[in-house]
Structure 1
Amino acid sequence: MRILIIEDEKKVANALREGLEAEHYDVTIATTGEEGFFLASQGSFDLLLLDLMLPRRDGIDVLVTLRKCGHQTPVLIITAKDAVEDRVIGLDQGADDYLTKPFAFSELLARIRALLRRGRMDQILKLRHEDLEIDLVTHKVARGAQSLDLTAKEFDLLEYLLRHSGSVVSREMLARDVWHATARATPLDNVIDVTIARLRRKIDEPHERKLLHTVRGVGFLLSGRQG
């Protein structure tokens, strides 16, 4: 499960990440509202932990804009603003839960579990593009009637490409969202290219219709287009 923490207090954010990673969650941190909005709108997160008092873009604005754009990822507001009217505003603007600081970490975990259980009721368990399909629960991958054997990283990469099918995915996006790198570097570009090549062989080599394309100088595209 992937959690995005949007919190400008670095000590708080790092403490939350340490605790959540110990519970086997995959955690990403954004320290400004603008960065948080960008990551939330581009990445595939299962839950957002959102502070309200953020630099460059406040939490309510991030929340409202995400909802207007159609993003339905569960949002748990974590904030020092404990007035009843603040809670009402947060929940009315699209938050799924509201927790005031300071809070017990055990309570945070309980609320996260509840939101993730609720979110799973509507969660898409399979992703498909043309005759290519992956099962997010069993991690089975198939193209047509043929089962494909992917490594864990190849599966993560294919999942990301399927979630962005029809759109070009840059190396910067893959470095950030699949490899979780804080900075893009040439060695990582090489790793990305090698992994893309292995994945392409597995999903495309036996088939006349190719699905995974390289857009020179831009990135990669999962599409049924020819050429």
Structure 2
Amino acid sequence: MQPPAPTPQRTLEYDTNILHAARSQLREELLIDKPWTEVILVRHAQQSFLDADLAAGGAAGPPLSALGERQAHLAARRLAAQSVSAVYASHLTRAAATAQAIVREAQAPLTVATRADLREVEMHGDVTEDSAAVRTRLTEALTTIAADHPDQTVVAVSHGGAISAFIASLLGVEPSMFFFAAHASITRVRHHGGRWVVQSLNETGHLPAGDLVSH
């Protein structure tokens, strides 16, 4: 009686090819390999809460506090090693001042481009800007910025609620304020071909001392 024929086995080469194809597709979908644009989202550094500064700031808001100045400088030093092509900021003073600190430390001469659509969630009396509107506003603004800088790295200085709403829209989570970005924290996203991929969230390693981290 003849012994049963051995069951055919997949070769190592065949398995490796499948794995390679799956990994290649994953790398493409998650924007591991170029081309992609990196957008570095920075929450503004801490603003002043002194009555005089609040009054003097008007609609644009107060300047940075002493702590905020240190935070902005440390964030700028953290980003100085990267080749940044452009820096954007909302029109509010605390965001503009943080962006100016980043520009001062940048490798190449840069200026701050102001975009009002990077502003914080708007509140007028008892009325707060609709969550869906914030998500749409930030997504459109940042998609435009990414499209204007293909295969480059850019910085966008915005606000805690706005950054959280944008990331929430990418991840499909509720509510929009699902994390509280620290002052001068760094969040990284990549964009290519209409697709966004989150790379990091709320980096604060450049603020090493506990008393430098604030919200």
Ranked by distance in nm of label points 7 Å out along Cα→Cβ at positions 38 and 126, the structure on top of 1, 2 with the greatest value is 2
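From which structure (1, 2) was relative contact order in percent (Cα under 8 Å, 6 or more apart) calculated, if the value obtained is 26? Walk me through the numbers before you get to the answer.
Working: 1: 12; 2: 26.
Going through each structure in turn, the value belongs to 2.
Tell me which structure, out of 1, 2, gives 1.01 once Rg/Rh (Cα atoms, Kirkwood Rh) is calculated. Display every interim value, and only then the final one.
Working: 1: 1.01; 2: 1.17.
It was calculated from structure 1.
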Which of 1, 2 yields 0.55 [FRET efficiency 1/(1 + (r/R0)^6) of positions 118 and 166 (r between Cβ atoms, R0 = 30 Å, to 0.05), calculated]:
1
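Values in this text are rule-based calculations from the coordinates and carry no lab data. Quick caveat: nothing in here was measured; it's all calculated off a predicted structure. Cβ atoms are built from the backbone, for glycine too; each structure is taken alone.
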